[in-house]
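Each reported figure results from applying straightforward, stated rules to the coordinates on display, with no laboratory input. Since this is a predicted model, take the numbers as computed values, not measurements. Cβ atoms are built from the backbone, for glycine too; each structure is taken alone.
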Structure I
């Protein structure tokens, strides 16, 4: 099992770059903005799960670069809770005059597979929504506000 990459800030503090300056990494890209509202195409339970995911995380974790990840997790969670009742499925299959094979296909399409569960676990882990993954998060601290900043801005407006 490989070790996780040590953050650049830790390497800088430990003096690793003084010893090997060629190992210095470029700075991490800055996100273009906040996560924002869910896309219009996301409807029903998936839309509710979008908000549940966003509200469960600490502020500043998700950005606009994470929109696809949150959308896919929300859609997968909606599929997970939409477990069809076999009696209802059979009644609908009879009403639609589906063959046994067509009924099985319909049931399989509605069910969560192992791949779906693995995908959901990976997405939630990537967003820091498990205890182990949450411990790896580093949220940039807000810069302390200078108490004279407002005063200086007002003086410039003059």
Structure II
């Protein structure tokens, strides 16, 4: 997913969220209207679909997802939305200096990078099904794939603490 473009209607929302230190915040539709110097479309007031966390085809979703947030909930009657950072728990296992990747870590990396399984698979040069099988624990990445995952994770500034809730 590419970062939100500065000329996008939702760029001010992206910038605001990107600067937030807290893991969760509530914004009114009116506050978002002021931020974007315009009005949210009617669909934002009538349909939960506007607020979905989809990675393609929705400029508004890019604004919060590229900033590291997802919509946790939306109250159309009250006109408020709760943004929260995705929470993924994982345990880092090491053997010597190597990280042994498991399904929870693969999912946490994917969430950290705001990618779907197909997008991560493309980066790693594997099938989407392979990423799915790693995440569900059917298989673990091989030592070679684990090294590749580690390189991708380091480039993405993925946190490698011993126990982590991201």
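So FRET efficiency 1/(1 + (r/R0)^6) of positions 66 and 90 (r between Cβ atoms, R0 = 30 Å, to 0.05), computed for just one structure, reads 0.15; which one of I, II is that? Don't skip to the end; give the middle numbers.
On the way: I: 0.15; II: 0.85.
The structure behind it is I.
Given a computed value of -11000 for helix-only ellipticity at 222 nm (-39500 (n - 2.57) for each DSSP H run of 4 or more, over all residues; to 500), which structure among I, II does it belong to?
Details: I: -15500; II: -11000.
Working through the options, I get structure II.
Just checking, which of I, II has the largest value of distance in nm of label points 7 Å out along Cα→Cβ at positions 10 and 50?
Details: I: 3.5; II: 1.1.
With respect to distance in nm of label points 7 Å out along Cα→Cβ at positions 10 and 50, the highest-scoring structure among I, II is I.
As an exercise: Cα extents along the principal axes in Å, calculated from one structure in I, II, equals 75, 53, 24. Which structure is it?
Numbers: I: 75, 53, 24; II: 53, 29, 29.
Derived from the structure labelled I.
For the read-out FRET efficiency 1/(1 + (r/R0)^6) of positions 34 and 114 (r between Cβ atoms, R0 = 30 Å, to 0.05), a value of 0.70 was computed from one structure; give its label from I, II.
Checking each candidate, the match is II.
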